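Values in this text are rule-based calculations from the coordinates and carry no lab data. On a predicted model such as this, the values are computed, not experimentally measured, just so you know.
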Structure I
Amino acid sequence: LCGPESGDSDCPSDEERFLSGSSECEWYGVICDPLDIVTKVDLRDNGLGGELVPEFKAMPSLVSINLSRNSISSEIPSEYGEMTSLQELQLERNDLSGRVPSSWPPNLEILSLARNSLSLEIPGEVFTERLEEVDLSGNAFTGEIPQEMYIESTVLRKINLSSNRLGGTLPPGIG
């Protein structure tokens with residue numbers, strides 16, 4: 001992406017520069033509803049680097065963020081937990097590190113944080129009531145599998161916690 005001050009030769013005209021004054025609905029990877037309200041950001045496989053920004057929170061109708069397979073290196077901003085419309089968050093195959101936030105969007109249905117460098121324990125709050133699919137594989141999580149996975153996530157149908165350092169036992173009927 002090109003910034004307005006970038007002077008990047010890959011941006012042939014001002015109209016094609018990111019944040020140029022054009023409607024964000026015209027930006028690459030941004031999907032809007034019929035009222036020109038941003039509902040999805042899909043920038044997977046784009047060679048993006050830098051940090052995840054909390055400013056996604058400023059888009060109250062955002063239901064999906066897919067920044068998979070980039071080189072984003074930061075922690076996950078805690079502000080993402082305040083995104084009440086967010087249903088899908090896909091951040092797999094980046095360079096994310098540190099602790100997973102303890103606050104998550106209440107309407108989150110799909111969460112993929114696979115193949116990063118996230119560590120410490122998985123907070124039970126990840127397993128929200130509406131969570132259907134979660135992939136936390138290929139990280140450095142330790143501790144036990146949170147009980148909330150069995151109690152709170154009653155619609156959970158797909159889970160992948162492989163290639164971590166988790167302990168404990170699964171309850172009867174799982175597996």
Structure II
Amino acid sequence: MAEKPFRVITVCTGNICRSPMAEYQLRRALAEAAQQHPEDGFLAAVVVDSAGMSDEEVGRSMDRRAATQLRALGIDPAGHVAREWDDAWFRERDLILAMDENHFRALQRWAPDERSRDKVRMFRSFDPALAGKSTAELGIYDPWYGDQRDFVECADMISGSLEPLVEYIRAAAAHGAQPE
């Protein structure tokens with residue numbers, strides 16, 4: 001029987017700005033790593049998706065400013081449809097990445113057990129430049145309230161964590177961290 005792929009989900013408020021940007025940027029980083037390290041075949045099989053804590057944006061496409069920024073990075077944002085967090089994903093995901101402190105704290109509260117709580121991390125906790133920072137300092141502020149410059153900054157904040165996050169996923173997947 002084939003092993004299940006390592007599964008990662010990024011989580012923000014409405015699933016139209018931060019979490020889909022992180023999802024698409026992480027997918028590309030994993031695809032690039034898989035090309036550079038074909039011996040690590042599992043990297044190509046990692047599944048990345050995203051969700052929002054709220055149902056307010058469910059069914060909507062990505063914010064146009066987020067999509068514009070992804071295109072500026074050479075990433076096709078097509079196909080994203082916002083969806084709300086489902087508690088079943090605590091079992092089905094290996095790594096749950098919160099985009100800010102509020103998401104982190106809510107996911108910690110909602111987690112049904114210690115194993116599930118251990119899967120919840122701040123997205124930027126992987127950025128070595130932020131080692132020792134508080135959960136609040138690791139947050140990526142919501143660019144929805146700003147202009148295109150805020151989406152550029154959001155993408156930059158995400159980018160700082162991508163390489164170490166890919167390495168973490170490589171190590172975790174190689175050691176068999178699989179969902180139940």
Structure III
Amino acid sequence: MKLKSKLGGMLLSFVLVFTIFQSTASAYNKTGWRFAGTSFISYKWGASLKDGVIKTGWTNAASAWRTSTKDNVRFFYDSKSVNYLTRFTDADSSYYGKMLTTTNSNKMVTKFEGFENDNAVKVSSVAKSTGVHELGHSLGLDHVSGTSIMNSSRDRTKITTPQTDDLNGIKSIYGFKF
């Protein structure tokens with residue numbers, strides 16, 4: 001009887017430990033694509049994007065990825081880029097942004113098009129948060145729950161930079177050790 005209870009206790013302990021580590025080990029979700037390199041990812045401005053909250057939000061979002069990854073991810077402006085960041089108008093003010101990503105047969109990103117909804121994005125913190133989220137998609141991160149820039153239900157006025165789980169996802173995709 002004692003042997004059965006010891007084995008049962010050990011089995012229960014193993015299951016609990018495995019479950020705890022399993023649930024925290026992959027708090028990020030990956031899309032399956034990635035850039036061939038992240039040192040210099042260019043973008044240009046969409047034709048309809050004027051100076052203002054959204055354009056500044058995209059600039060601050062690019063800077064947030066660079067700072068948070070200790071210069072491992074660098075988005076930079078180049079007027080000849082195939083990638084672009086811009087705005088769009090959708091009456092649904094709960095639809096903040098979207099990212100369209102094109103990949104080759106090896107799932108390497110060949111082009112991205114990022115958009116922020118000017119009916120939903122009115123203040124700088126929301127513009128930055130939306131931009132960081134959408135650029136996260138281009139990098140290969142998908143939606144998650146919890147404290148993450150990739151959480152679609154996050155407080156966009158407070159979560160404006162990549163969080164620990166987001167950075168762990170980037171480390172997993174690209175093999176960084178920052």
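Figure out for me which of the structures I, II, III the number 3, 15, 23, 22, 19, 12, 5, 1 belongs to, where P(r) over Cα pairs in 5 Å bins from 0, in percent, for residues 84-163 alone was derived from the coordinates.
Considering all the candidates, the number was obtained from II.
Could you tell me which structure in I, II, III was used to calculate Cα extents along the principal axes in Å as 46, 37, 36?
Source structure: II.
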